[in-house]
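In structure tokens below, several structures.
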Structure I
Amino acid sequence: MAVVTSAVPLSDRQKQRLGDALAKLYGRRMHLNLDVDPAVVGGIRVQVGDEVINGSLADRLEDASRRLAG
């Protein structure tokens with residue numbers, strides 16, 4: 001199972017593409033548990049077990065802020 005968090009609901013096409021990409025990455029079909037959280041701002045966060053793939057805009061902004069702060 002993959003827990004997917006996005007700022008807005010994913011379209012059917014986006015869900016299909018994500019499911020296909022995860023199946024290719026993990027070698028098996030994944031059930032997608034979809035959550036909507038406006039705090040993500042943009043992009044998505046995917047968690048499969050202990051592994052997290054964070055492509056959210058909020059995470060990228062936080063990372064940039066940390067780098068600027070030194």
Structure II
Amino acid sequence: MSDQIQEILDIPRDFVHDGTQFINRCTKPDKREFIQISKAVGVGFLIMGAVGYFVKLIHIPVNNILVGGA
């Protein structure tokens with residue numbers, strides 16, 4: 001019975017321990033790394049926006065043809 005209680009109490013303790021290890025290993029990015037990540041995210045936004053625009057550009061006329069402009 002005591003072993004089960006100890007196992008239950010170990011779960012939050014291990015979680016906090018792993019969390020503090022994770023935070024201690026994290027580092028703040030320097031300026032170069034931040035700019036590189038920002039550029040990558042910006043390019044991703046542009047690509048996804050372009051894909052969405054072209055899909056919508058093709059989807060709306062095709063949908064109107066299929067549905068018949070209802």
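When mean count of other Cβ atoms within 10 Å over residues 26-33 is computed for each of I, II, the one that comes out at 11.5 is I. Set I, II, criterion FRET efficiency 1/(1 + (r/R0)^6) of positions 10 and 34 (r between Cβ atoms, R0 = 41 Å, to 0.05): the highest-scoring structure is I.
When helix-only ellipticity at 222 nm (-39500 (n - 2.57) for each DSSP H run of 4 or more, over all residues; to 500) is computed for each of I, II, which one produces -31500? Only one of I, II returns -31500 for helix-only ellipticity at 222 nm (-39500 (n - 2.57) for each DSSP H run of 4 or more, over all residues; to 500), namely II. With distance in nm of label points 7 Å out along Cα→Cβ at positions 2 and 58 computed over the structures I, II, the top value is the one for II, the highest of the group.
Given 92 as the derived value for volume of the Cα convex hull per residue in Å³, which of the supplied structures I, II does it correspond to? The structure behind it is I.
Each of I, II could give distance in nm of label points 7 Å out along Cα→Cβ at positions 18 and 42, but the derived value 1.7 comes from I.
Taken together, the values in this text are just the output of simple stated rules run on the coordinates, not laboratory data. None of the values given here were measured: they were computed from a predicted structure. Cβ atoms are built from the backbone, for glycine too; each structure is taken alone.
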